[in-house]
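Read through the structures below before going on.
Each reported figure results from applying straightforward, stated rules to the coordinates on display, with no laboratory input. None of these values were measured; they are calculated from a predicted model. Cβ atoms are built from the backbone, for glycine too; each structure is taken alone.
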Structure P
Amino acid sequence: MNQEAIFNRHVDFALTCLKTHQPGKPFHLSLRSYFKSNKKFGSKDRRRIRGLCYSWFRLGYTFGALSQREQIVMGYLVLQTELDTWLDGIIESLELPSNWSGLTRDERLNFVEGAGTWSRDKSFPYMEEVSKELNRDDLIRSMMDQPKLWLRPFRAVEQEQLEQQVTDVTYGPNGAIGLQVGSSLDQLPMLKNKVEVQDLSSQIALNELSQYDFQTVWDCCCASGGKSLNLLDRRSELDVFASDLRSSILNNFIQRVKRHKRRTHHTVLDLRKPISSIEFLGASGKKKIASEAFDLVLADVPCSGSGTWGRNPEFKRSFNKTPEEYASLQFQIVRNTLPFLKKGGHVMYLTCSVYTRENEGVTNRLETELGLLTVKKGYVKGYENDSDSMFYGILQKK
C-alpha cells in the first residue's frame, strides 16, 4: 500500500475516532479508548491519527463549507510544518498552490483566508469579546500549537543533569522549567519529588503576590491545589484554607498537598449562594470560620478556559456558553467570599480567559458595586512565553 493510501486510511480512522468523542470531555480519553480497542496501530499510526484529530480541533472544523473528512485533511495540511512529497496529489486535489509545502503557516492561512474558505474572525469563539490588551493575531497563532509542559521546582533541580537527558529545555522566572510537547515525567527520574506541574502563566501571576504580607489564605475554588502549593512552598508561615464545589476535585487537592497537611484545611462549599459561616477540616480537627478571618482570598474562578485552548483545543470546538454567563457566576463567587476577608485584605482574582467580560468587566463590577479597590491587574500573555494565557486582578477591601 503506497503512502498516500495509508494516509487516507489514517484520515478515515481519525474521522471514526472524532465521531466517538463526547463534546465537552477531554479528547485524550477518547483517543486512549479508541487505541485500546484497536491494538493494530503502531506508534507511527497512533501519532499520525492523533495529529489528524487535533488538527481538526485546532483549525479544521473552522472550514465550514467542507465535509468533516476534508476539514481533517485541510487542518493537517495547514498546520504541519513539514509535508512529504507524496502528499502533493492530495494538495492538488484540494486546489492548493503547487508550492504549498514550501509555504510558512502564516502564508498558508493567508491563502485560505484570501480564497474565502476560512475566516480568521470565526476561528475563535466570540472574537469580539477578546480583550484589546491582547494581540488577536498572535492569540490565534498560539492556538495552532500545543504549549510547553511547565514545571515548578520546589526542591533543587540540577540543570546540567536535566539537559543531558532532554532537549529543548526552557527556563522561566523562579527556575520554572519548560519541556517540549510530549515529554513525560515518568521518563525523568531526576525530577521525581522535586517539581509540580504548573503552567508558567500561573507561576508568573502568583509572583505578583510577593510584595504583600499575608498569613491566612482562602483558596476558594482550589481545584487540585496548584496555586495553594505554590504559596505554601514559598512561605513557611502560611495557613491555607481551601474549598471547592466538587468533592472529587477536593480529594485531589488533599492528596496533592500532603507534604503541607498541617498547614492546610479543606471543605466542600457552594459559593453560588451567600453563606454565613464555613467549617473546614484540617490535621488538628474542625475549624469554624464566621467572618473576616482571611488576609487573602485566592479566587481562581470557573471560566471559559479560552486562554488554554492551545493546550486543549477540543474545548474551543465545544464551547457553548457566553462570556456573560461566566462573568455573572464569577462576580457572584467573589461577592460571597468578601464577608470572610479582613478589612485591608486582598482578593486575587484569576481566570484562564482572554475575554474582557470575564476579566476587566468583572473587576470593574467589583470596584463599582462592592467598593473594592483595584491595586493591579493585567494579562500573562501565553503567546509570548509558550504557555497558557491568564488574567489576574489584585483588589483590596477598604
Structure Q
Amino acid sequence: MATVDSVPNCRLDQMILREGMEVVMQGVWPSPGFDLFRCAGLIPRKRLRGGFEHPTWIPDQSVFWHPWERMLAFAAGGAKPPKAAEGSVPEGNRIHADIVIIGGGSVGVAEARAAAETMSVSVVLVTQGTLSETLPKNVIVYPLHRVFALYNGGRLVAAAPIDPREPALLIDADHVVLATGARSTPPVVRGAALPGVLDAGLAMQLALDHGVAAGARVAVIGTSRRHDVTEQLETMGVHVVGSFDVAAVASIQGRGHVTGIETGDRSVPCDAVVHAGPWRPDPSLPFQASWSGELRLTAGEVPDNVRVAGWASEAPEPVSFGARDQPDAHAFVCPCMDVTVEEVLTLVARGTVHVEEIKRLTGCGMGPCQGVPCWDLLAAVVGWATGKPTGTVGHPTYRPPRAALTFGQAAGLIDATEVAP
C-alpha cells in the first residue's frame, strides 16, 4: 500500500507505472529500511484481543481512545486526507450491452467468443487482468477493471478500474455471465499469514505476466488441482521444492517471512508457499444479484438473466485445518484485523455463535478483502466449535462495493446515475 498522486491505500502490485507518478510510502515510519512500526510485533497477542483497533488495555471511548485512533490512522497512511487536484474526480461512463461477461479467464473468453460469433449482440467483457487473445470486433473489453456491484437484479453492472485515477463504469445489461472462477483459500494453520504465502492465481500471474517467481524455493500446498499448478509454475521457470496435500500441513514456519513448512513427518525449507486449494467461488456477486430485504439482506435464487459459468458454479471445497483435526488456536482467521482462532472460540464459548455478530465484535473481514476468504474461515471455525454444518452458522451480508472504489470514482458517476424523484 502506498499513496499515489495523493490517493491513499493504492496497491502498488496492481498499479501501472507512469511517467511523473508521485508515490509516497505509508504504513512504515520513519523509512521502509528502518521501520519502527515493526516493534508492534513484540506486543503479546493476548493484549491485542480484538486487534489493534480494540486492544484490551484501551476501553472504547476512554481518555486514551482518540489518541490511539489518531496513531493508527497515521500508521495506516490515512491521517492526511487526499489533496483535491485537477482530475481527481474522473467523469464516469454509462453504456448498454446485451451481454456482460465478468471474468477474463478461459471460461470468460470462451463465453464472449461464443456469444459474439453466434448472435448479433453487443458483448462487454470485464476482467481485472489483461487479455492476450484477440476477440471478435463486437466484444468490448475493459481490462484492469473489477466489478464492485450488481444492482437491479443483475441488470446494472458497476465496475471500477484498478487505477484510481481512471473513471468508473455503469453497464445496463440484458444478460450477465459470472465467469469469476474460484479462488484458493489458505488453510487455518499457524503461519498462513506470513509474508511469502500467496494464492496460486497471484503466483502464476507474477510468473507469467512479469517473469517474477514467488520465491527461490517454492512449496505448493493444496487439494487435487495443486498438481496442475505445480506443473504450470515449473514450466514458467519457478523452482518448486515439493507439492503437498494441504491436509498434511501442520504449520507454515517463519517469523517475519516464510522459512519452511512442517508436515506430519518432516520440515521442508522454502521461502514461499503457494496454496492451490481448497477452492471456493466468491459468493459476493451472486448474492448481490439475488438479494432481498432492507436492513438484513438475505440471498435468494439467482435471476434468470444472470448465469454462473465454469468454476464459479462448482460447489466450494471445505476449509482445511491442515494436519490437525481442530483449528490451531494461534492461527489467523482474519490477518488484516488480527483475529485469531482463539478469539473466535472465546466468543463462541460465551454464546456468540452467529458469524455476523462475531464479525461486528472482532472486525473480521472488514479489511481490504471485504470478507473473502475470512468469513469462510470464520464460519468453518464456528461450525467446528458448535458441531453445526458450516452453512447453518450464517454469514455477513456481501454488500457493495465488493472491490476497491475511490470517492473520486464514485463521485464521477453522479451524472450517470438516475436519481429517483
*Origin of the value 16.2, where mean count of other Cβ atoms within 10 Å over residues 170-177 was derived from one of P, Q*: P
*Of the structures labelled P, Q, which one yields 22.1, 68 when Rg and Dmax of the Cα atoms in Å is computed from its coordinates?*
Q
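Name the one structure among P, Q that helix-only ellipticity at 222 nm (-39500 (n - 2.57) for each DSSP H run of 4 or more, over all residues; to 500) of -11000 was derived from. Can you show the working numbers first?
Numbers: P: -11000; Q: -6000.
Structure P accounts for this read-out.
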*asked:* Of the structures labelled P, Q, one was used to calculate mean count of other Cβ atoms within 10 Å over residues 282-289, giving 11.9. Name it.
replied: P
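Kindly point out which one of P, Q the value 0.15 was derived from, the read-out being FRET efficiency 1/(1 + (r/R0)^6) of positions 98 and 210 (r between Cβ atoms, R0 = 41 Å, to 0.05).
Values: P: 0.15; Q: 0.70.
Going through each structure in turn, the value belongs to P.
Supply the structure label, taken from P, Q, corresponding to mean count of other Cβ atoms within 10 Å over residues 178-185 with the calculated value 14.1.
On the way: P: 14.1; Q: 24.0.
Attributed to the structure labelled P.
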